[in-house]
Structure P
């Protein structure tokens, strides 16, 4: 993802644009690719057992999620700050399809960007706004399965429009997610590295 304008002159914000990915011209060994992603993750991060493999598989699924009926959320959580959560988000964003990172999102933006661009949303700081936002939690819950939609009235005639919510999402923050969202998530619990590790 790249902003349309980086000059800062546009006070209305920058348009969200995604670079087109060119398929690799030669056949790719999927197992070798997944192993390379997992090895890269463990080179830069201290992860729980099995997390690197789960992360490699989840990031790969973002490139083909539309072939499935469900896309589990990838919850990156930590009990406190400085556990590597933000660094992990940086690495995940580099390998997912159409990664779009934000530190806050409204429900309207969520379903509109998903309906228009089908990105992989990486939402950091969820602990600061998600628990008290039932509408946003509902949209995130519905979007884990194909057919998840949000209905809204649009325009002067208040025509009912359906917006897709089916897309890969990474909610990240300190502490646990609300139960209904946690049930739809692969949870990666980060911990601070002990002396001598990382």
Structure Q
């Protein structure tokens, strides 16, 4: 049973890393932070892979970017891009995937997974945490003042799209969990497979 999970990990972790790399190539430059589908993939990663595998998938993505693979938004790569104004968003992704995974798996084990459970996980980990880290990093690295314009261009402008990503991601995750009932193992989730 353990080897099955290891094979599963060897397939799923790089699969979600690759999915994030693919969606990163599509970005809409809008002010200092581009619009992408990256946060949607982070939400899906945590919800589908669980806390440990989701965290690891995001770490692999960051490592690829750090060594020069053009996996960041707009094909960027390297430490300079990671440590730039949008780095806070990127560095929050492993933690976000972990938190989302913990919440989704906890609900799944207790009462069965429902749409609103996933929405809560995506809002907390996929929106609030990512924006808190990203906005703080942006302000610190750029020296941008905490004024209305900064909030609008780096935070508020993304909220309508984030709500759509949260709900869409939750619908996709719920459908996946219904189609593949063993996606979240019912026993020993935290110890062996998450």
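Below, the figures for the structure above:
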quantity	calculated
For 0.45 (FRET efficiency 1/(1 + (r/R0)^6) of positions 20 and 148 (r between Cβ atoms, R0 = 25 Å, to 0.05), calculated) the corresponding structure among P, Q	P
Label whose coordinates, when mean count of other Cβ atoms within 10 Å over residues 36-43 is calculated, return 15.8 (choices P, Q)	P
Answer label among P, Q for the case where mean count of other Cβ atoms within 10 Å over residues 28-35, calculated from the coordinates, equals 11.1	P
Structure from which 3.5 was derived, distance in nm of label points 7 Å out along Cα→Cβ at positions 44 and 180, options P, Q	P
Comparison of P, Q - label where Cα Rg over 2.2 N^0.38 Å is highest	P
Per Cα Rg over 2.2 N^0.38 Å, for residues 60-115 alone, the highest-valued of structures P, Q	Q
Structures P, Q, by mean count of other Cβ atoms within 10 Å over residues 52-59: label with the highest value	Q
Test item: helix-only ellipticity at 222 nm (-39500 (n - 2.57) for each DSSP H run of 4 or more, over all residues; to 500) calculated as -22500, pick one of P, Q	Q
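Read-outs: derived from the displayed coordinates by stated rules, not from any lab. Please read all numbers here as calculations on a predicted model, not as lab measurements. Cβ atoms are built from the backbone, for glycine too; each structure is taken alone.
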